[in-house]
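Just so it is clear, none of the values below were taken in a lab; they were calculated from the coordinates. Quantities reported herein were computed from a predicted structural model and do not represent experimental measurements. Cβ atoms are built from the backbone, for glycine too; each structure is taken alone.
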Structure P
């Protein structure tokens with residue numbers, strides 16, 4: 001008797017069909033051809049080929065994982081069969097394209113280039129055989145990963161991920177190291193064409209394995225013990241030094257990417273208070289961001305008005321008016337929960353955008369043309385007027401806001417927010433004033449968004465209504481969910497993953513957003529707590545999970561035999 005509800009072969013075939021269908025979709029929308037131009041390992045593996053192989057491999061991995069209670073043989077069978085089925089669909093596509101060349105009139109992306117990729121530059125018959133062999137072998141290899149010890153499996157997966165990431169970013173890494181003078185020449189051997197060279201690939205593998213071995217040999221007691229004050233100060237000094245030299249080492253383009261990430265970190269820290277700490281779903285958070293930016297523009301730009309504030313003088317007013325807006329929004333939603341709260345906040349964000357766009361307020365906000373000539377922050381003769389200098393302003397802002405967020409989380413107010421997040425009725429019953437607590441949550445989150453908006457206005461030098469669409473709110477909400485609701489380090493990790501990485505992959509145009517969406521779906525299915533979850537939330541989710549393996553009672557015949 002098995003706890004698995006369907007036969008092993010049926011599970012493998014079903015998941016193989018899912019994976020093969022996904023691979024066909026990626027091929028027929030043009031992704032594979034676009035990714036083919038990017039090499040992972042020069043002369044050996046392209047991103048297009050890697051994408052198809054990863055799809056087949058992930059399908060086999062999921063199939064083997066589904067039947068892990070059935071034993072080693074069942075896992076290998078499921079992995080090999082799932083890999084075979086998914087790769088067989090790609091082989092059939094290659095056969096169909098070779099037999100019916102006119103299919104391109106219907107499927108535009110079914111091009112000769114795609115056929116050459118699917119057949120590995122060989123004839124259709126040879127390509128089909130190669131896919132069948134690859135599917136079975138890849139499925140068996142991937143299923144075998146689940147039979148390894150967790151530490152070994154983690155190292156193998158880390159090696160695969162590191163090679164793919166470094167190969168994908170090879171052009172950018174080459175550009176960065178080229179600015180290091182003679183030192184950059186030491187890294188030229190690592191790259192070949194638009195990807196890694198074979199020696200570079202081996203070097204990446206060696207580094208990942210070495211790091212894994214060092215981590216595995218570190219004494220458990222030392223790793224589990226709390227760091228001493230000296231260790232904390234050392235880590236803080238090293239982190240500060242790395243953050244200080246990062247834009248100087250990485251160059252102007254990376255400084256621009258880091259600036260984008262910094263703005264979203266500021267907004268994420270604010271929304272994390274509202275959603276992560278207090279449990280109030282806010283879909284109009286971009287409205288506070290817009291208010292901070294527009295107040296800064298109105299007070300410092302000579303284009304529409306003659307207030308002539310400096311950036312620093314206008315900053316308290318921008319943050320203060322944003323806090324006031326947060327309180328005003330909080331008042332009508334005090335007795336609203338759940339989906340209704342989300343709809344009201346969504347309306348607030350759209351109201352702010354439409355007011356900025358309105359011709360009725362054109363003399364005040366600039367209307368569709370927005371506000372230009374916004375002042376830059378300056379300290380004495382040092383003006384924050386380029387990407388690198390703005391990076392340091394954003395770094396100081398993120399450190400300040402992060403410190404405030406930590407203090408709020410650990411305060412009595414922070415505990416009241418978390419109690420309200422768990423159950424408003426119980427929180428009120430134990431004496432928490434819901435009115436004050438909710439208003440303070442909205443006001444605190446709004447203050448951080450207003451601060452981010454003020455820096456954004458200075459960075460761009462202009463504000464337009466089109467810069468504050470609904471998608472900004474969704475992106476900020478997504479990054480705190482991906483990072484981990486209520487987790488402050490999770491905000492940073494989420495911003496790097498959802499803002500920084502897509503910025504580095506702009507060469508893939510619209511496909512990067514499709515991959516971005518797929519990654520979000522997969523992560524919500526298999527790691528719902530986030531990349532760096534809050535400790536309490538991690539414990540809650542793990543406690544809610546069923547045990548990985550349940551021992552079944554022996555059959556009557558087995559009991560009598562024993």
Structure Q
């Protein structure tokens with residue numbers, strides 16, 4: 001098994017302070033490679049999905065599914081589902097918060113001072129989400145400017161001003177994360193004050209499972225209560241998004257607290273349950289050696305698999321029950337929006353099956369990342385392979401806010417496409433080109449920005465303010481004469497480039513790896529990413545553990561990848577009509 005590196009203190013010179021030749025010490029932080037990767041994966045998936053939603057001419061393809069490649073029907077099923085996995089980011093954020101809490105407890109910080117830090121941080125996320133959604137976000141003024149570069153005459157008088165007035169209360173994943181950080185921080189503080197996390201962790205994990213059930217049971221009651229107190233909420237006149245200059249002042253106060261309970265798209269009910277799932281997973285991951293339960297990865301993956309299957313069957317039954325193919329397609333396209341899966345559209349209780357399947361899938365993704373990283377003692381290698389994803393996740397909030405970069409790439413690509421006008425929707429080839437350019441531009445921007453400790457990023461702003469308000473500081477410097485803006489610089493060296501990667505101390509990992517390779521190799525014939533991951537593991541094992549015979553899995557992986565290429569090409573060439581199927 002590969003051993004993880006030791007923690008140490010090493011000095012280095014920050015690029016942003018070269019002119020003054022000031023030397024700062026950076027602390028090599030303990031990091032879970034799986035958590036860092038998953039956070040970045042969620043952000044990259046978000047960019048992919050938003051590019052497809054805004055750039056791909058999806059309606060044109062839907063209207064002629066009988067004529068275009070059959071792969072488009074498969075994409076129609078997979079892409080909206082992936083769009084519903086925004087809860088993955090929330091789950092991973094909760095994991096990181098719990099890891100941080102346990103780390104600070106081990107350092108001797110008081111329970112409530114740690115909880116205070118989390119609550120303050122969550123509140124800052126909420127405030128920044130409201131402000132930045134209206135101003136710099138892709139729904140806000142700057143985002144709308146970037147989405148109308150071919151019509152700059154309207155700046156300041158039409159759409160950019162309207163976006164600022166109405167999008168401050170656009171409730172999405174970032175708002176949900178902020179509120180869940182607050183609520184979960186209070187719960188964590190209370191639990192840690194009553195029980196010892198190092199001795200009573202199994203009991204605390206059971207408490208979190210219980211809380212997951214409580215939140216799910218309360219969800220329809222909370223929604224009904226809000227609708228009773230505010231008739232017509234949230235759909236009537238989009239009252240959940242009060243508009244500056246039109247809505248009365250008290251609406252802004254009311255909706256600030258009501259929206260987390262029941263607003264589209266991801267209200268805290270039921271997504272506080274997702275946050276609790278992330279917390280209990282992190283408790284398993286941070287268990288001391290004497291209490292570590294190696295079976296938690298398999299057990300929680302199994303729970304996620306059952307949730308995924310049962311929930312998906314429930315969703316399919318509801319869609320078929322509509323009795324209208326077009327209505328079913330329209331509803332499925334909004335699988336990300338919980339409030340639309342209710343009795344209002346004829347799917348009473350649909351939100352439950354929707355939450356079950358989506359969060360079951362998220363649980364499986366999280367467990368697979370942990371299994372191939374920390375469980376195998378391969379955190380450092382895994383971190384190196386997934387570096388580009390980790391870079392996006394290191395300043396995830398900032399990437400979310402400035403994702404309007406893909407608007408600019410859409411403008412560039414559509415402007416050089418001879419078949420469309422600027423910002424028009426395009427075919428798959430041009431959509432993929434837009435996505436690739438977006439990822440490349442983001443990657444280089446983040447690389448350059450990291451040399452300055454991400455000064456000016458949303459994360460830097462939150463850290464800078466939180467350091468002033470809480471006892472638990474997030475600092476990288478040790479010099480007394482640091483400037484105020486230096487104290488919030490992110491620890492790129494110690495937290496991203498060269499941290500201490502945490503591994504689990506699991507015995508008999510060879511046998512566990514062979515069992516995992518067997519599962520991945522066969523499932524790869526259904527979902528090729530399993531085979532790609534499996535092939536990577538085989539190559540690593542054959543290089544570093546030649547005594548372990550895994551040659552048959554190499555053959556199976558290559559065979560399944562070839563199988564994928566063949567059916568992918570066939571489904572691109574032939575349409576449903578060629579197979580005698582008419583929709």
Handout entry: Test item: FRET efficiency 1/(1 + (r/R0)^6) of positions 169 and 233 (r between Cβ atoms, R0 = 35 Å, to 0.05) calculated as 1.00, pick one of P, Q
Key = Q
Exercise for the section: Can you spot which of P, Q the value -22500 was calculated from, given it is helix-only ellipticity at 222 nm (-39500 (n - 2.57) for each DSSP H run of 4 or more, over all residues; to 500)? Expected result: P
Practice task
Figure out for me which of the structures P, Q the number 20.2 belongs to, where mean projected area of the Cα convex hull in nm², for residues 97-424 alone was derived from the coordinates.
Solution key: Q
Fill in the blank from the handout: Across P, Q, distance in nm of label points 7 Å out along Cα→Cβ at positions 33 and 241 reaches its greatest value in structure P
Handout entry: relative contact order in percent (Cα under 8 Å, 6 or more apart) - structure with the largest value, from P, Q
Key = Q
Exercise for the section: Identify the structure, out of P, Q, from whose coordinates log10 I(q)/I(0) by the Debye sum over Cα atoms at q = 0.09, 0.10 Å⁻¹ was calculated to give -0.87, -1.04. Expected result: P
